[in-house]
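Input: structures, listed below.
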Structure 1
Amino acid sequence: MTAARIVSRTVLHDGWYTFSRLELEMPDGVRVERHLLDNGSAVAVLPYDPVRRVCMLIEQPRAAVLSAGEPPLLEAIAGGLDGADPAHRIVEEAHEEGGLRLGVLEPVSNIWPLCPVSTERVQLYLAPYASADRIGAGGGAQGEDENITVHEIGLDTLRELVLDGTLTDAKTLILAQALLLRHPGLWTEPA
């Protein structure tokens, strides 16, 4: 049996993202139409303060969430790679979005958040920080109109959001679960 392959690609839109129509030939020879969003690679981090037992999450207007009529999401700090090294880029994003200086990064995974339609891969990290690492207000890069609100929430609250299913941003949920599994000593009581 042969592998599936791309037979043709037609660019439908080339702007912030590139949107294409693909014709695939499946292993059984059948040809099917698929759509592809090429939005590059990204990086995300869940910073946590083990002394104060808090983590930093952000909130910003997201078109898909607004379109669905849902409240804003709590999200991990994240950004596009734009060709940069993931570890270098997430340090920049943490400063821009959260006003935070990061040191040690703990790699978690390089995930496909939406593999049926998107080329995006997101490198995930955990990162400890201290109150002295809050060196700015955050809010996003000047001129990018991100309108970011920074939140420090208690780790017990984070665990409750994971367990009750209300932490709905995928990258953030994966990072929160990784923190729970990798650093259970941050919680004094079992879940």
Structure 2
Amino acid sequence: MDTEIITEAEVDSADLILRAVAFAAHKHRDQRRKDKDASPYINHPIQLATVLWEEGGVRDPEVIAAALLHDTLEDTETTWQELRGAFGEEIADVVLEVTDTKWIKKEVRKRLQVARAAHSSDKARLVKLADKICNLRDIAAHPPHGWPLERKQQYFDWAKEVVDQLRGTHPELERRFDEVYTLKP
């Protein structure tokens, strides 16, 4: 019988990621995606973590945890202080960096996201890249119910503006984004 020795760092990484997925699942438990099937919302953060891990080869547990938690500040009652207490300041700060300010008008929020992208931390840039990849894939395959063609096209173009500010972060994830962008309706 082969036994694999697992390091304490690997145990800590797995613990962090599992705690993040459990936290996100709890916080998003009553939320659904906007697609026709109203998919469980937690699928989206899990997709981000999967894209980073499987397609990007990202092994930083803090990035994976931040990806799992990326919408908790924006879409739930979670506070930065709560995230900091549960996951530490660095992860809470990454989540804050990728969080939209909901009280600002939608168009201003979108412009702000483009402007802030280039000045984001490396970890936030990775999460943002994965988010845009997943969002475009979802819009192409399972668009939000009731979105007209023009809105889908505008989202694709806006996502590209954001990603263009992130260029140089991770060539493979950028290539993946470019591939999915070709699915623009």
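Of structures 1, 2, the largest value of mean count of other Cβ atoms within 10 Å over residues 69-76 belongs to 2. Could you figure out which one of 1, 2 the value 68 for percent of Cα pairs over 11 Å apart, for residues 101-140 alone was computed from? Matching structure: 2. Using the calculated result 12.8 for mean count of other Cβ atoms within 10 Å over residues 109-116, pick out the matching structure from 1, 2. Source structure: 1. Structures 1, 2 were compared on percent of Cα pairs over 30 Å apart, and the highest value belongs to 1.
If helix-only ellipticity at 222 nm (-39500 (n - 2.57) for each DSSP H run of 4 or more, over all residues; to 500) computes to -6000, which of 1, 2 did it come from? This figure was derived from 1.
No lab work stands behind these numbers, since they all come straight from the coordinates. Quantities reported herein were computed from a predicted structural model and do not represent experimental measurements. Cβ atoms are built from the backbone, for glycine too; each structure is taken alone.
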